[in-house]
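Structures incoming, each one as structure tokens.
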Structure 1
Amino acid sequence: MTSPRKPEAFIHGKALRPESLMSSYGYDPRLSEGSLKIPIFQTSTFVFKSAEEGKSFFELAYGLREPRDNERLGLIYSRLNNPDLEILEDRLTLWDDAESAAVFESGMAAISTALFALLSPGDVILHSEPLYGGTDYFLKHVLTRFGIQPVGFPAGASTAEIEARLAASGQADRLRMIYVETPANPTNTLVDIAACAQIARAHSSEARRVVVAVDNTFLGPLWQHPLKHGADLVLYSATKYIGGHSDVIAGVCLGPSTLMTEVRAMRTFLGTMCGPWTGWLLLRSLETLKLRMTSQMKNARYVADFLADHPKVHRVHYLGHLGEDDPQHAVYKRQCIAPGGMVSFDVRGGEAEAFRFLNALQLFRLAVSLGGTESLAEHPASMTHSDIPPGERARMGIGENMVRLSIGVEHPEDLIADLTQALAVA
């Protein structure tokens with residue numbers, strides 16, 4: 001189900017595209033002294049016009065009654081709602097065509113809040129591997145303390161292989177969520193979202209619905225739309241492409257209003273919402289999201305092609321290089337719009353060679369994170385995925401010689417020149 005769009009999203013009945021609405025949607029300048037840009041509502045609480053209005057707002061906030069026609073929750077307290085966050089959430093729904101969105105102070109805050117909202121002791125969460133290191137730790141070392149059992153399957157596995165992993169756990173009857181990260185971080189391996197949705201439906205009942213949640217951070221809101229392929233929730237580290245300038249930490253969760261009501265309620269009590277300043281920074285970034293991500297995607301093609309032909313590179317992990325004979329090619333063509341701006345590759349050798357390469361870089365910055373305007377390089381095995389045991393890392397395809405690149409908006413020839421001189425050292 002898609003989100004109902006406001007009248008300003010149309011011209012003569014024609015729906016405007018998201019990039020055309022990122023400077024205006026959901027905002028009325030007349031309510032803010034005619035300010036062209038959204039002000040920062042740096043306030044903890046809001047003044048009611050009357051006691052009756054305050055009562056009405058709290059009735060909606062606490063679910064004491066159903067909203068009347070066209071009635072929305074009024075402003076109460078910034079842990080519940082804030083104009084910057086409400087406008088930001090409205091605009092974020094446009095990219096994924098979602099009913100509802102909630103923003104958080106970090107990507108992990110979005111993930112942990114959503115999972116705590118929808119999982120209970122005794123539930124099983126079936127998840128793809130590899131995952132971002134923080135998510136992997138949360139599933140295997142935090143949720144287990146609350147009686148929630150993770151069951152992993154390799155990214156790229158077939159429907160039959162995933163079902164076999166679930167059956168082997170002996171806990172298929174307790175399945176409550178399928179959580180996938182696609183493309184996988186850092187291997188760029190795809191997970192078939194539609195197949196996961198099919199598995200979820202097969203294990204759902206009237207009393208127990210199995211939810212599919214997808215971390216879409218690697219491809220961002222432009223290059224993959226999980227809800228269109230059967231996912232129930234989409235999650236982002238908005239620190240990455242949505243923020244896009246490496247100067248803000250934030251997260252997003254999107255989905256149908258029914259599920260998002262539960263996620264929002266948990267956010268209220270955990271206090272994991274982002275603040276108005278963070279919300280304002282993300283609103284600024286949304287205006288250039290398509291420009292930045294398109295530039296990064298085009299640059300990544302040049303970089304990946306260069307690396308694929310280099311004698312010191314053993315293998316390149318890049319969606320744009322999937323051949324028609326690759327089992328992942330069909331999933332990519334069905335599920336993805338473009339290959340994105342992330343490239344991983346294996347240097348010939350091991351950690352020593354990878355480190356020599358990383359230490360020689362000049363234009364690329366040696367730092368974790370991704371999706372910013374600047375190009376970054378990191379060593380997953382010793383950095384972002386270092387808390388995963390070595391044996392598990394190897395099984396997931398994260399070798400000591402793997403380097404992950406986040407491609408920025410610099411000139412591609414300059415990026416290739418930097419890679420050329422660094423590989424010469426390696």
Structure 2
Amino acid sequence: MAGKKADAYLAGREMRPESLMMSYGYKPELSQGAIKLPIFQNSTFVFEKAEDGKAFFEIAYGLRDRDPKEEMGLIYSRLNNPDLEVLEDRLTLWDGGEEAAAFESGMAAISTSLLAFARPGDVVVHSEPIYGGSDYFVNIILPQFGIASVSFPSGVPAADLEELLRERIANRPVAAVLMETPSNPTNQLVDIAGIGDLVKKLSAGEKTPVVMVDNTFLGPLWQHPLKQGADLVLYSATKFIGGHSDLIAGAAIGSTEVMSQIKLHRTFMGNMAAPYTSWLLLRSLETLKMRMTAQMKNARYVADYLENHPKVKNVYYLGTMGENHPMFETYRKQCVGPGSLVAFELSGGEAEAFRFLNAMVLAKLAVSLGGTECLAEHPASMTHSDIAPEDQLRMGITPSLVRLSVGVEHYEDILADLEQALEKV
């Protein structure tokens with residue numbers, strides 16, 4: 001055994017992702033024995049002979065399929081780079097994908113993936129609410145290219161959405177369905193398998209919709225969309241995968257067939273992750289499981305505390321979902337754990353939410369999520385402010401809603417910070 005296959009086994013035993021994150025896809029002997037992959041801050045790479053350059057470009061530009069035994073050589077860092085390639089090898093491990101593509105932002109991953117499959121006259125179906133940037137792209141940008149958008153609410157069983165989607169799709173061809181589950185920022189689930197099957201049934205023509213799942217809130221540990229029938233998993237790798245609030249990145253993971261289209265578009269849009277970004281992500285992947293596990297444990301304490309506080313009206317956290325909730329069976333089928341995002345509504349409105357946010361000491365008032373520190377924000381006026389107020393209310397984004405990303409601090413200190421901030425409300 002040699003190369004990546006050898007990395008995956010130890011004395012005939014298939015190793016788990018958290019073990020493989022230390023070495024998978026990297027050969028120290030190719031880098032002077034360096035224990036960690038160096039940063040290849042190169043723009044271009046030398047070919048051994050002209051025939052190699054010709055063969056590499058044929059593959060990179062999609063002029064022909066690569067032979068199964070043929071290795072893709074290095075060309076130019078817009079196309080490939082050692083840091084980028086090793087990162088993409090490791091990104092496939094948790095989700096079980098065949099290939100991955102890393103981008104310089106989560107929105108680059110989402111927009112490139114949609115543009116790879118959607119054409120004028122097509123429809124993109126999406127859950128709501130989704131991240132504000134994604135919402136703007138599918139509802140404002142894509143229609144300028146003749147691509148329509150159709151939405152459906154999160155937190156509703158797929159069987160209850162058939163008539164709504166049938167009416168809204170209206171016998172048009174669907175290029176893709178984009179689900180963000182749990183929803184951002186309301187923490188409501190979407191049935192990946194159920195919605196994917198439903199949209200494929202309702203799509204007109206010969207085009208088969210590509211089922212895309214933004215897995216940023218739970219992934220890659222606590223939810224694996226490819227196992228639920230999705231064709232593509234999308235991430236803002238800025239969040240948990242990066243995990244230290246010190247980089248911007250995105251990722252897409254799926255089958256070779258799907259990823260070939262996305263990588264082709266990425267080549268010419270030029271939005272792949274840079275060498276240093278890739279190197280930072282490789283560093284972060286080694287501690288991903290430890291960080292996400294610690295954050296989830298803390299989030300359970302936070303959700304329990306908030307549920308019993310008199311100034312908190314509603315708490316939205318998967319770990320407190322009761323058996324009578326309409327999405328409880330979906331949660332049991334689809335999720336490994338509840339994650340570390342807690343959304344909650346204070347009694348009152350924006351003024352009360354602002355008093356709470358302004359009073360925090362340990363938790364930082366900032367957008368983003370998944371970092372080692374607690375981060376809190378006000379979705380209605382910040383991350384989702386481009387959505388019309390009446391649409392915000394329909395989606396459950398109320399003026400008193402706060403989104404809290406729980407960090408790795410000691411849980412007692414987090415609870416003390418919440419307590420003193422709630423006293424100011």
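Taken together, the values in this text are just the output of simple stated rules run on the coordinates, not laboratory data. As the structure is a computational prediction, the values presented were derived from the model and not from experiment. Cβ atoms are built from the backbone, for glycine too; each structure is taken alone.
For distance in nm of label points 7 Å out along Cα→Cβ at positions 287 and 319, which of 1, 2 scores largest?
Ranking 1, 2 on distance in nm of label points 7 Å out along Cα→Cβ at positions 287 and 319, first place is 1.
With distance in nm of label points 7 Å out along Cα→Cβ at positions 63 and 167 coming out at 5.3, pick the structure among 1, 2 it was computed from.
Source structure: 2.
Given a computed value of 3.5 for distance in nm of label points 7 Å out along Cα→Cβ at positions 247 and 335, which structure among 1, 2 does it belong to? If you can, show how the numbers build up before the last one.
Values: 1: 3.5; 2: 2.7.
Here the read-out was taken from 1.
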